[in-house]
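Structures given as C-alpha cells follow.
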Structure I
Amino acid sequence: MASTHMARRGVMLVLSSPSGAGKTTLAKALLAAEPALVISVSVTTRKPRPGEVDGQDYHFIDAAAFERLKEAGELLEWAHVHGNLYGTPRGPVMDALNAGRDVLFDIDWQGAQQLAETAPADLVRVFVLPPSAAALGQRLHARAQDGADVVARRLAAAGEEISHWPEYDYVVVNDVVAESLSILRGVLSAERHRSSRQTGLPAFARELQQGLKSKS
C-alpha cells in the first residue's frame, strides 16, 4: 500500500570484519541484490590492488591530501588500518540519506565507532565473523593479493578486531555466502521499516485517522 512509497530517511549499513572473513564478497552480493543500495566510496592512502578502479573501489590519494580532508572536517570517519589511512567523505553520504537512499559501508571497527558518535540515528552495524580460525587463514592465503608478511600481520590483528563484535547491532557468521546474504537482506529490510526512519509516517497516519473519522 502507501508504505511502499512512503518518504523515509536512508540507512547507513556498516559491514565490519577481520580481513578474510568475506565482508567484501558479501558487500558486492548485497549491492547486486539490492539495486536501491549504494556503496560509500572511501578515500585511502593504500596502493590499488589488481583490478581495483580509482573512484569506484576507492578514491586513492596521498597522505597530504588525506590530511587536508581530515582537517577540513570533510570525513565522517577515518582510521589507520594495516599501515594505511582510510576515510569516508561526508557530503555524498549525507546527500544520499536525505534523499532516502541507503548507503553501505565496508569499514573497520574504528570507523564504525566514529560513525556511532557522528550519526547514531542513521547507523546500523553488522559484524561478519569467519566460521573458524582455520577458514580465516585459508581465505587469506587463497586470496593471493598480499605477500606472506601482510597475511601474517592480518592474522595477528584478527583477534583484536574480532573482540569488537559486541559493539555491533547484528553478527553474521559467514560460512555459506548465500545464507549470510539472506540474513543481511533481512536486516536491511527491517531497518528500512523502522518507524523513526519513515519520515512520511506522521502525515500518513494522520490521513488514516482523518479518513476513519469521516466514516464514523
Structure II
Amino acid sequence: MSEPHRPVETARKGLMLVLSSPSGAGKTTISRRLLEADDNLVMSISVTTRPKRPGEVDGVDYHFIDPVSFNLMVNRQELLEHAKVFDHYYGTPKGPVFDYLAQGRDVLFDIDWQGTQQLAQGARDDVASVFILPPSMAELRRRLERRAQDSAAVVAKRMSKAAEEISHWAEYDYIVVNDDSDRCLEDIYAVLRAERIRRQRQTGLLDFVKMLREGR
C-alpha cells in the first residue's frame, strides 16, 4: 500500500494583512469572517484610549488604556503605528506582531490610512494592504444608521470624514467594493492566499530547491 500523500510545506515568514475602509463599509464583519475561516490568521489587538462599547471585551476587541499610558508607549517606541481617530488614540503594539510573523503566522489589521502609512514606512515588505469601498455613499449612511451604535451627530461626523478616508484609496495594494459581503470576503481571501506564496516570504525555498536539484 502506498503512503498517503503529504502536502509539501516550506518555512514562511508571516505577513501583515491590512484592511481599511470608511466607518460602516464592512471591514469589521469581513475581518471576523476571515479569522473564522483561517486558523493561521490572527487579529492584531490595538490599544486605544476610547471607552468600551457595549459587548466589547478588554484584551479581545482592544486593550483599553488611559491617555497617559498610551503616551508612554509612544515615547518608548513600543507601537508599530498610532493615530488619532474621532478624538481618541489607537495604536498597534510591536511585540506580539513580530512574534507572530517569526512563527509564520499572518496578522490581520483593522486600521485607517494613517496607520497603514506608518506600517508601510517601517515594514513595507511585510505588508499587504486592502481598501474596502462602499457601493455608494447613500448605502454607507444606511449601514451606519442601521447598526444603531451612534447618535445622529456621530453618524454625520463619520459621513463627513468618509470622503477624506476614501481619498487615500490609491495608497493601497488592492481595492475591493463591498456590495456583496460573500464576494468581498472571497476577493480578500484570494489576496491573502496570493501574498502568502510571494517568493520573498517563503524563507524555506532555498533549502527546498537545493533538495530538488540534488535529486531528493
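From which structure (I, II) was distance in nm of label points 7 Å out along Cα→Cβ at positions 113 and 137 calculated, if the value obtained is 1.4?
Numbers: I: 2.8; II: 1.4.
This figure was derived from II.
Matching task: 2.7 is the computed value of distance in nm of label points 7 Å out along Cα→Cβ at positions 41 and 65. Pick the structure from I, II. For distance in nm of label points 7 Å out along Cα→Cβ at positions 41 and 65, the value 2.7 is produced by structure II.
In this comparison of I, II, the computed figure 13.8 for mean projected area of the Cα convex hull in nm² is attributed to I. One of I, II was used to compute distance in nm of label points 7 Å out along Cα→Cβ at positions 17 and 193, and the answer was 2.6. Which one was it? Considering all the candidates, the number was obtained from I.
Quick check on the output: 0.15 is FRET efficiency 1/(1 + (r/R0)^6) of positions 9 and 89 (r between Cβ atoms, R0 = 30 Å, to 0.05), derived from one of I, II. Which one produced it? Derived from the structure labelled II.
Taken together, the values in this text are just the output of simple stated rules run on the coordinates, not laboratory data. The structure displayed is predicted, hence computed values, not measured ones. Cβ atoms are built from the backbone, for glycine too; each structure is taken alone.
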